[in-house]
Every structure is written in structure tokens, then in C-alpha cells.
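Dropping the structures in below, format is C-alpha cells.
A short reminder: the numbers here are calculations on the coordinates, not readings from a lab. Nothing here was measured: the structure is a model prediction, and the numbers come from that model. Cβ atoms are built from the backbone, for glycine too; each structure is taken alone.
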Structure P
């Protein structure tokens with residue numbers, strides 16, 4: 001199918017990933033990243049310079065849509081590089097982007113509120129996980145603080161700021177890829193993930209200063225609340241996949257942050 005679109009001279013190889021819907025295509029000095037049924041959100045991400053440039057979009061007869069992006073030589077960020085100003089500035093650009101917020105809104109993404117996110121996570125957690133002492137403590141914390149984590153500010157949140165999703169191109173341009181979890185929500189969701197996972201707590205204020213925000217007690221609480229909730233979800237996800245070693249890592253992490 002892809003050879004039919006590009007031509008037989010293109011070399012096409014799977015790009016991995018869980019869905020099997022992504023491919024690399026190469027011909028002479030041209031390289032493309034192809035994906036089936038990407039979100040229309042990709043166009044504005046490209047226009048904003050958040051992801052590598054969108055080259056073309058084609059709709060197939062069966063209704064599928066193929067997108068082709070510029071394939072850039074580069075590398076993922078290392079965990080130790082997440083403290084860089086480049087990261088803070090790009091995340092702030094994302095959180096302040098009106099075009100991205102407008103596009104997600106047009107795609108019928110409603111702003112997520114704390115209670116909505118809480119219910120969606122708890123709905124997917126089984127009784128065995130809920131009975132873990134660490135998860136019980138986490139639920140007590142989440143319920144106790146639920147009324148204090150509301151925030152009027154809503155932004156486009158990426159939702160998975162793992163260092164593997166940050167692409168540093170050879171020209172030192174930084175991109176954030178894999179937007180499948182994008183939502184409109186409190187930016188503390190992204191900030192909490194990044195700070196708790198990668199930045200020592202005594203450096204949080206300095207990192208947030210590069211981002212353009214003060215480390216207030218309210219922001220600290222919101223970040224912790226969302227990270228605790230996300231950690232419960234991660235425990236259940238790894239349990240479902242029978243990845244018990246990773247599951248216990250998340251349980252230990254939950255114990256540490258509470």
C-alpha cells in the first residue's frame with residue numbers, strides 16, 4: 001500500500017511502536033517518517049515547530065490517512081539532559097500555544113478537571129491494586145486534597161514527558177514527539193511528571209524559573225496530586241502487562257513521594 005503511494009524505489013521499514021502503524025521511508029537522500037491515521041493535531045504541531053515538519057497528507061480509498069514527516073537525524077534526550085533550559089522553554093511554548101489549544105478544542109477535546117481524571121484512573125484499577133497499602137495511602141491523599149487542586153489555567157498537555165519522547169536534531173533543534181495522550185488540562189500534569197522523574201527537588205525552583213513560573217505551594221500540591229494519580233495508573237498498567245518488576249518500581253516510587 002505504501003509502495004503504491006511513494007513508488008517502488010522507496011525502501012520502507014517498520015518504525016516499531018505498539019500500534020505497528022509507523023514506518024520509515026528512504027530513497028536516495030530523502031527520508032520520511034510515515035504514520036497511518038495520525039491526529040489532525042499533527043498539522044498545528046508541525047506549524048508550531050513542536051514536531052518535525054509535516055511534508056504531506058494523503059487519504060486512501062479505504063478512508064485511512066497517511067502522513068509523512070521530515071525524518072531528522074538526531075537522538076533522544078538522556079535523563080540527565082532534562083534539566084536544560086531548552087526543555088523548559090519548549091514546554092512553556094507548548095503550554096502557551098493558542099493555535100494548539102484552539103485546534104484541540106476543535107477536535108472536541110474538552111478541558112479535563114481533577115475529578116474527571118481521578119474517576120477515569122480509578123475506573124481502570126482493579127481491587128487487588130486498590131488493596132495495596134501504598135495505593136490506599138495514595139487514595140487517602142488524593143481524596144483529602146481533591147478540593148484544593150483546581151486551577152483556572154488550562155493548556156495543551158502532552159501527558160507523557162518521558163525523555164524518549166524528546167528528539168534533539170543535529171542542528172540542536174529540540175522536538176517533542178508522540179502526542180497520542182494530548183489533552184487540555186492543568187499544565188501541572190506535565191510539570192509534575194518532568195520534575196518528579198528527572199529533576200532533584202532542590203533544583204525545582206531553578207528549573208521552573210527557566211520555564212517562567214514560580215514554585216508556589218499550590219503548584220507543588222497540584223504537581224504531587226497528578227503524579228500520585230499517574231503513578232497508580234502506571235502500577236495497574238504494568239500489572240496488566242505482567243511486568244511485575246516495573247510494577248514494583250512504581251509502587252516504591254509511590255511510597256517515596258508520599
Structure Q
């Protein structure tokens with residue numbers, strides 16, 4: 001014999017409101033327990049803001065047919081990569097939208113606040129994400145001192161949002177998404193491995209039309225997978241020789257996507 005109990009009495013309105021409030025609180029707690037900083041646009045300090053505003057000026061002029069977008073490795077085109085830039089990209093009137101220390105969330109903020117407004121380049125070369133990896137475990141000022149956390153999956157979500165934003169702002173532009181460059185001396189380096197995991201995820205965002213993915217990481221490595229200080233003096237940022245390798249490795253694809 002089975003017994004069934006049914007609650008036939010109506011739930012009082014105050015109880016309904018209480019249950020609704022509890023459900024909202026539960027969702028908030030769950031969201032706060034595992035925030036994805038990589039997808040939450042955030043600005044940085046005053047020097048950063050000045051560089052960002054400089055990009056807005058370039059954007060409003062609307063003349064750059066080729067734009068490199070990224071972090072310090074991209075910004076380095078104006079440093080150790082200057083000679084190579086003048087050789088490959090100055091004749092193309094390219095613009096460098098790289099800012100040292102940027103993560104995906106900083107690029108998202110930039111895109112939400114003027115970068116590419118009025119600009120429709122033929123090609124955007126995007127590489128971002130190594131700082132999402134490298135800043136894990138560090139307190140961040142822009143997060144009110146909170147300890148930064150970011151997995152490969154979370155970084156990939158940030159990259160995906162950047163791509164979606166670029167598509168909306170520059171629907172006629174092609175995007176060359178580069179795999180994050182290797183870092184650390186050996187293949188067993190934990191940060192290099194996380195970058196490789198991120199690359200495997202973001203490669204799926206390529207559609208073969210608007211977005212193409214290119215991983216040139218092996219260009220910088222020795223046959224055994226080690227990274228030398230000749231190419232990356234601090235095992236993260238490129239030397240003059242490293243920038244020459246970068247430009248040469250992507251040149252065929254850049255020519256293709258620019259229609260040269």
C-alpha cells in the first residue's frame with residue numbers, strides 16, 4: 001500500500017516573496033563564488049587611460065587599414081620591434097593598439113569606450129590573454145585588491161567577447177586571431193601550458209571568413225620546445241630578433257587578408 005501526501009493549500013503571498021528573494025540570493029552567491037574577471041570590462045590607471053585615449057583619436061581619424069590589438073607584446077612593436085614595424089607595417093599605415101599589462105577585460109573596456117569608433121580597418125591582428133594567465137594569484141588595484149583568478153576557459157570567454165565586439169563595431173573587417181605566444185623556458189612551465197590550453201579553446205572561434213586563427217608559437221622555440229633568452233630575454237617579451245620572426249611568420253596571412 002502506498003500513501004501520497006499533497007499540499008493543496010495556497011502559498012501565502014509573503015511566502016512567495018520570501019522564496020523568490022532566497023532564490024535570487026542563492027544565484028548571487030553562486031555567481032560571486034566563481035567570478036569570471038576575464039569578461040568583466042574594467043579600466044586601469046591614468047597612464048593607461050592616456051594611451052587608451054590616444055587610440056580613440058586614431059580611431060576617429062578612420063584611416064588605419066591594419067590594427068594590432070593586444071598587450072605589452074603588441075605594444076613592443078614601438079620598442080624592440082620598431083625596426084621590424086617600420087619595415088613591414090609603416091608602409092601599410094598600420095596602428096598599434098597594444099597596452100602593456102592588459103588582460104581581456106581591459107581590452108573589452110577599451111572597445112566599450114571609444115577604441116575603433118569610426119575605424120573600419122581591413123584587418124585586425126589580435127593577441128591577448130597571457131596576462132590573464134600570468135596575473136593569477138596577484139592582488140589587483142582595479143579589483144579593489146581582490147586576488148586575481150582566471151582559468152583557460154575563462155580567458156577564452158574573454159577572447160570570445162572581444163571577437164564579438166569587434167565584429168559588431170567593424171563588421172567589414174577581417175580578424176587574425178593569434179595564439180598566445182609561449183612563455184617560460186620549458187614546455188613543462190605551468191603558465192605556458194595554460195596558454196596552450198587557452199589557444200586550443202580560442203582556435204574554435206575561427207570561422208574561416210571573418211575570423212581566422214593562426215598559432216605561430218613554434219616559430220620562437222627550439223626543436224626541443226625550449227625558449228631561449230635570445231628570442232625572449234625575460235622568457236615572455238620578444239627581442240628584436242623575436243619581432244622579426246613574428247612579422248615573417250604572419251606575413252603570408254597578412255598579405256592574403258589585406259588582399260595584397
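When distance in nm of label points 7 Å out along Cα→Cβ at positions 156 and 204 is calculated for each of the structures P, Q, the largest result comes from P. Computing Cα extents along the principal axes in Å, for residues 124-219 alone gives 50, 30, 27 for which of P, Q? Label of the originating structure: P. When distance in nm of label points 7 Å out along Cα→Cβ at positions 108 and 188 is computed for each of P, Q, the one that comes out at 3.0 is P.
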